[in-house]
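The numbers here are math on the coordinates, done by the rules we state, and not lab data. Worth saying up front: this structure is predicted, and the values here are computed from it rather than measured. Cβ atoms are built from the backbone, for glycine too; each structure is taken alone.
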Structure P
């Protein structure tokens, strides 16, 4: 006697497929120009399935952005530990960040649009996600410890964090122009050197003199 098996939809796989497809759609057309119909067709699902998982195009967009950041910081935390020195900690974070850029280059387009026309609600959610990762707090704590021990000079930890952030995303945002100015032909090789240069410049800037 043959037993009939009930087919259970792969909801996790379907949701992720929609997210991956929507990332490219939003990067190319922005939130306003993106079309749920195109996302559904490319993902191989119907529109009803997209609304089942995300309820609206706006919520799908927010999910794409938030999940990207959540994954970056999840990977950063997985690669860092209490035993790492500040330079090892920062290098691991930069490697993760650069890898995410290289594997999801379309996200830079989304980030540029958000910086040009910020969504307050989304920015608040992202700030909560980043704070919750403990990455900023960990860097600040290690800087404060280094200052207390005399290894680092007296600096403003918030300003130091902003320097690291701007150095890490600056080239990623300006790469098309920077490549032309400095004749960078191998972006992958440049980024490999870049992560070490950022850590070196930062640490030499905070070292006690």
Structure Q
């Protein structure tokens, strides 16, 4: 089980707090125990949250890889001509690393400031977000939008325009609760539906 680089400093803070609490407990007859316990649990939770498991599924040429772990919120047009949008909610218990849905080239990344609504609510579509546009062979394309939630509100983008990607390759991370929107041409056949549990680089999101 790997660890996303963004988590290392955060885990270190919890470890240092636990160590400080332990030292303080020794010097003050247990006065630092609350800090030790809080630091330990913060470090343990952070290690769990920032886990980055290897995903080695091999997708068939016509399959679209799901870019995120979580629960499918909606599948629909959303008023965008020729585009189907799949929205996925990521709870704090899900892996928060995003992955490429297809083999292709990063055409653009676009960061947009916004609000910080709770990630599973409709108004979260106006939250702070980062869009990653990827094009593949035969006119195929997908856009993965990383959308913040109401807690922590941080987005990490691992890719840049011109970069070549493999299906399932890591492209970024959001933390903590968040949402991922996937924009696909409406010629793609989406295989998931609202309520489905999905896993990044493991679930087949659809077919070209």
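Each of P, Q could give helix-only ellipticity at 222 nm (-39500 (n - 2.57) for each DSSP H run of 4 or more, over all residues; to 500), but the derived value -6500 comes from Q. When percent of Cα pairs over 18 Å apart, for residues 131-178 alone is calculated, the result is 41; to which of the structures P, Q does this value belong? Only one of P, Q returns 41 for percent of Cα pairs over 18 Å apart, for residues 131-178 alone, namely P.
For relative contact order in percent (Cα under 8 Å, 6 or more apart), the calculated result is 20, so let me know which of P, Q that is. Comparing all candidates, it corresponds to P. Name the one structure among P, Q that distance in nm of label points 7 Å out along Cα→Cβ at positions 91 and 107 of 3.6 was derived from. Among P, Q, the structure yielding 3.6 for distance in nm of label points 7 Å out along Cα→Cβ at positions 91 and 107 is Q. Taking distance in nm of label points 7 Å out along Cα→Cβ at positions 35 and 59 as the criterion, the top structure among P, Q is Q, with the largest value.
Of the structures labelled P, Q, one was used to calculate mean count of other Cβ atoms within 10 Å over residues 19-26, giving 15.2. Name it. For mean count of other Cβ atoms within 10 Å over residues 19-26, the value 15.2 is produced by structure Q.
Out of P, Q, choose the structure whose coordinates give log10 I(q)/I(0) by the Debye sum over Cα atoms at q = 0.11, 0.13 Å⁻¹ equal to -0.54, -0.70 when calculated. Derived from the structure labelled Q. Given that distance in nm of label points 7 Å out along Cα→Cβ at positions 99 and 147, derived from a single structure, equals 3.2, which label among P, Q identifies that structure? Answer for the origin of the read-out: P.
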